[in-house]
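Participant: Each structure below appears as C-alpha cells.
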Structure P
C-alpha cells in the first residue's frame, strides 16, 4: 500500500473496492449497508457542507458521536479536505466536553442527533452538521480541495484525563498512515474479512486498527449497535465476523464468561482435558487443534473468527495462551 496521506488512502480504497460493502450496522432485523462508492458520495456531500460553513485547510472540526458508519465518513471527509478532525469522547459529560471544544479552537462540529446538546451555547452551535442528515445534504458540486501533505496535521486526539487535565495530541497524516501501513502488513486482512467495531472510535487504537487499516484493504466493518455482550455476540453470529479489535479487559470478560458457563454445566474436568490435549499436540506436532476441540466455543463467536486483536494495554500472557489453545 503506497499512500502518504489519509486522502490518498481514501482515493485508493474507493478506486479498488468501489462495489464492496465498507460499513454496516444493524437496523431492525437487517443491516444498513454502505459500499465504498456510497461512502465516497457521502464524503463529498459532507465536504461541500463543511466548505459552505467556511471550513478550509488547517481548520479544526469537532467530531462527537456514538460508533456508527457516519463517524468514519465524517473523519475521512474532514481529513481528506485538509482540515483537522478533533474526535471527542461521547461518553464524557457535556461539562467535560465544553473545555475541550474551547481548547481545540474548532470552527465547526459534526455530531449525531444524540449529542447535539453537547454543542448548544458554544461557538459552533450554528456551525454544525448532523450525521442523520448526511443523506439529505445537497449536492453542491465538486469541492475545490487544497493539497494535503504527509506533514500536515490530520487530527488532535485528547488523552483520557485520568491522571490530570486532558491533553491534545497532535497527529500528522504521516503519523497515522505509517501506523495503518504497519498494521496492514502484520496480518493478511483483505476483502474477505468483516471487522466488528466495538471500541470507541475516538480511541487512536480503534481509529487505526479497527477503521483505517481494514478500510484501506477493502474489508467490511460492522458497527455494534450496543456494547452489551448479547449485541456483540449476535453481530458475530449474524454477520460472519472474522476480526475484532479489543482491549485486554474485553477478552478477559469473554474468557470469564466462558469459564462461568463451564462451571455452571459442570464441565470443568472435560475443559481441562481439552486444554491439556491442545497444548500437548501443539508442543509435540506444532499443530493447533483448538478450533476442533473447542468448536462449540467458536460457534458462540460466530464460527468465523480469524483474529482477536488486542491493544491499548498489556495482555495477560496466560489469557493470550488460553485463547490460543482454544484455537483463536
Structure Q
C-alpha cells in the first residue's frame, strides 16, 4: 500500500499545490494562459506522439477495445443524464452537463502521466485511444443535445456538425496521436536531437498539466453542493470503472495492461472540459466548477484504491 501511495500522492500533490497557489498567490488569472498553451499544444502532444510512434502499429487498431471503452463512457453518460433529468424535472440543458460530468474523465491532463507511471509505457497506446474516442463522443453529444434543448450556437445543424468535427480533428492531442500512429506504421525514427527534445517535453507534460489543472480549478467559483453533484461524482468515480471492466470482459480478451489502463482512466474525476462546456452554454456553471473540484478531492481515495487493486493483483479481470 505504501508503494501505491508513493505513486498516487505526488500526482494529487501537484494538483493541490496548484490549487493552493491559485488560491493564495496574487497572480492574475491571465498568467495561466501560457502554461495552458504549453501543456495543451506542446508538452502533452509530444508525449502522445513519442509514445505512440514507438508502439507497434497492430496495437493501435483494436476496434473491440475502442468499442468497449467508448460504449462504457456513453453508458455512464446515459445513466447520469437520466437521473439528472429526473432530479431536474426535465431540464435538458442541465441534465446534459451533469451527464457529461458523470462520464467524461480528466484523461487529457491526468491520464497520460498517471497511467504511464503506474503501468509502464505500454499504457500510452490505450490512453491515446480512449482520449481520442471519448473526446469525439462528448463533443458530439454536447452540441446535439444543447441544440435539441434550444441552447445551441445559433448555427444550422450542418454548420454545427462541421464546427464540432473540425475542432475535434484539429485538437493538438488528436493531431499528435495521428502523427504518432502514422510514424509507427511507416517505421519513422526522428533524428536524435529531435527525439531528445520530445523526451524533455514528454517529461514536462505531467507536472505542468497537473499544476495547471489545480490553478485553474482554484480560480473558478465554488458553489453550494446540490443533489446532482454527489450523483455525478459517484457515477464517474465508482460506476464508470465497473462498466468499463464488464464491457472489456464481454468484448475481450485484452492485454492485462490495457484492461488496467482503461479501468484506471475510468476512475479519474470529471474533466475540466465539462466546465468549459457549461460556461459555453451558460448552464449549471458555478455548480459544475464545484463538481470538478469536489470530484478531484474524492478521486484521491478512489484512484488510490484502484491503483491498490491493480498493484496487489486484486482487480478482477472477469476471466
Structure R
C-alpha cells in the first residue's frame, strides 16, 4: 500500500523549458526598459525631424503665412532648387570647399600621422597639443580668425600686404581669396583630427608585415607605399567620410566672417538654406534643399566606398 513507483518520486522536468523561456523574456524586457529612453531620444531628435523635413518639402510652406500657404506641390520645391542659380552656385562653392579643405587635411594629416608614429622625443606632448584646436567650437574659431583676417588690424592681412598682395578689404573681402581663406580656417582646426585618426590606423598595423618587407630589402618609402598605405585605406575612408560630411555642412565661419560674400563667393549650401529658411521664411523650399544636401552627402560617401574599398572586401 505504501510503495510508490519510481516515476512518482521523480519531480517532473517539463517546467524547465518554461522557466528558461520566462527568464529570457524577463531579461529582454529588462534590456528594453533601459534602451527605451535612448530610442525615444533618437526618435524625437533625429528620426522625427528628418521625417518632417521630407514631409514639409512637398509643400509650399512659409512662416509668414503658414495657414494659407500649405499647398501640396509634390517635387516642385526640388525642381525649383535644381533650377535655382543661387542654389547651383552654393553647391559649387560647397564642393570646391570640400575638395580644398578635405584634400589638404588629408595630406597634412597623413604627414603628421607618419611623424607621430616615429619614436621621437616629445611625441606624446605633440599629440596632446594637437587636440587643442578640436576643443574649440567652430564659431569661436571663426571669430578669432575673423580678427586675424581683419583688413585694418589683422596680422594676416598685414603680412600679406608686406608680401605685395593688394588687399584693401583683407583676404576674406577679395572674391578670389575669400573661399580659400575659409579653407585655411578649416584646415587649421580639423587637420589634427585627420592626423589622429590616421595615426591610430598606423599604430594598429601588424609589425610582422613591416619586418618582412624590411628583411626583403624594402626602403622606408617602399614600405610606406606598399605596406602602410594599403593597410591604411579603411582608416582613410572613415576619415574622409567624417570630414566630408562635416565640411559640406560649413556654416559657422561663413555666418561669422563673410555672410556669404563678397557677392556669392562664399555662399555655401548650408548658409543658403539658412538664408532661405530663416530670412525669407520659405520653410518648404529650405527643407527640399536640406534633403538635396543629404543626397549629395550620401552620393559622395558612396563614391568614397567605391574608390577606396579594399579589393576583395565585402561591400
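Participant: Assign the value 6.0, calculated as distance in nm of label points 7 Å out along Cα→Cβ at positions 65 and 129, to the correct structure from P, Q, R. Write out the running numbers ahead of the final one.
Facilitator: Working: P: 0.9; Q: 0.4; R: 6.0.
The correct label is R.
Participant: Out of P, Q, R, which structure matches -24000 when helix-only ellipticity at 222 nm (-39500 (n - 2.57) for each DSSP H run of 4 or more, over all residues; to 500) is calculated?
Facilitator: Values: P: -12500; Q: -24000; R: -21000.
Derived from Q, not from the others.
Participant: When volume of the Cα convex hull per residue in Å³ is calculated, the result is 146; to which of the structures P, Q, R does this value belong? The partial results should precede the final answer.
Facilitator: Numbers: P: 146; Q: 135; R: 301.
Value 146 for volume of the Cα convex hull per residue in Å³ corresponds to P out of P, Q, R.
Participant: 21.2 is what came out when mean count of other Cβ atoms within 10 Å over residues 185-192 was calculated for one structure; which of P, Q, R is it? Walk me through the numbers before you get to the answer.
Facilitator: Values: P: 13.8; Q: 10.2; R: 21.2.
The read-out comes from structure R.
Participant: A value of 57 was computed for percent of Cα pairs over 20 Å apart, for residues 17-200 alone; which of P, Q, R is the source structure? Each step should come with its number before you reach the end.
Facilitator: Working: P: 57; Q: 63; R: 75.
The read-out comes from structure P.
Participant: Compare relative contact order in percent (Cα under 8 Å, 6 or more apart) across structures P, Q, R and report the one with the greatest value. Intermediate results must be reported in sequence, preceding the final value.
Facilitator: Working: P: 17; Q: 34; R: 27.
Of structures P, Q, R, the maximum of relative contact order in percent (Cα under 8 Å, 6 or more apart) occurs in Q.
Each reported figure results from applying straightforward, stated rules to the coordinates on display, with no laboratory input. Computed from a predicted model, the values in this text were never measured in an experiment. Cβ atoms are built from the backbone, for glycine too; each structure is taken alone.
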